[in-house]
Structure I
């Protein structure tokens with residue numbers, strides 16, 4: 001069963017390997033990212049950063065959807081990590097029984113859109129207007145959505161973090 005989906009453009013790093021994996025008591029991490037799934041070097045670096053306590057897989061969006069819809073996932077404790085709001089929305093629209101969407105780090109290193117400047121919403125949350133619209137769609141799915149970089153910090157509703165009504 002999915003414990004949480006986290007949007008974190010860095011995918012796997014210390015906060016994931018040490019803090020979130022332990023806090024959520026997960027036994028599986030699935031990184032959902034088409035580019036990483038197609039690049040051996042990115043895969044190897046992510047797997048090196050992954051905690052030894054979890055089996056970790058790097059899958060394309062389509063591969064991940066197939067895996068997550070498989071009933072054999074039910075007994076597993078899964079943390080899903082995505083690196084962009086579009087992939088997050090795709091998973092939210094396709095997968096049932098997601099308990100929590102967590103946005104932790106986004107917009108600082110994500111692909112840029114021409115000469116546009118992302119708006120700063122929180123210390124580690126930056127977004128263009130079209131990305132905010134994707135977040136709005138995720139929020140309206142009815143799944144609990146928060147902004148929280150580490151488990152020790154207080155969670156803020158994503159709606160409030162983005163200043164949405």
Structure II
């Protein structure tokens with residue numbers, strides 16, 4: 001039982017470490033002159049929505065990885081868990097490219113790569129746990145929306 005709880009804590013720490021790594025460059029989006037001056041579509045969500053949505057998604061991702069680990073162990077599910085960890089790194093990188101370096105086009109390329117890795121994670125998790133795979137689906141949907149939003153912002157702000 002204690003081992004399982006520690007595993008969940010580690011999984012949550014890994015997911016929220018990725019969240020923190022991305023948040024370092026985007027803590028004040030609402031007050032950022034650069035972000036506020038971008039031409040965004042009318043369907044761009046309000047900035048206050050991103051924090052709660054991402055918090056829920058990171059928690060669901062962590063639980064999904066924990067379920068796979070708990071049911072099969074790291075060595076049996078190593079490929080799926082490594083794919084998951086890679087997508088966490090890619091996830092954190094998007095914030096750096098978009099908010100930190102203001103590279104909208106490169107952020108679009110990066111989020112397409114993220115989408116592929118999230119999809120691959122879902123496929124990999126599904127061989128071990130359908131619950132874990134389904135826990136990742138809202139994340140894929142949000143990344144899909146974010147990719148379309150990124151594309152729209154890039155298109156509207158090309159020099």
Parent structure of the calculated result -0.52, -1.15, given that log10 I(q)/I(0) by the Debye sum over Cα atoms at q = 0.12, 0.19 Å⁻¹ is the read-out and I, II the choices: II
When distance in nm of label points 7 Å out along Cα→Cβ at positions 5 and 109 is calculated for structures I, II, the one with the largest value is II
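Using the calculated result -27500 for helix-only ellipticity at 222 nm (-39500 (n - 2.57) for each DSSP H run of 4 or more, over all residues; to 500), pick out the matching structure from I, II. Show your work: numbers first, answer last.
Working: I: -8000; II: -27500.
Working through the options, I get structure II.
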Which structure, out of I, II, was Rg and Dmax of the Cα atoms in Å, for residues 53-124 alone calculated from, if the result is 14.7, 46? I
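All of the numbers you see were taken from the coordinates with simple rules; none came from a lab. Just so it is clear, the structure is predicted and the values come from calculations on it, not from any experiment. Cβ atoms are built from the backbone, for glycine too; each structure is taken alone.
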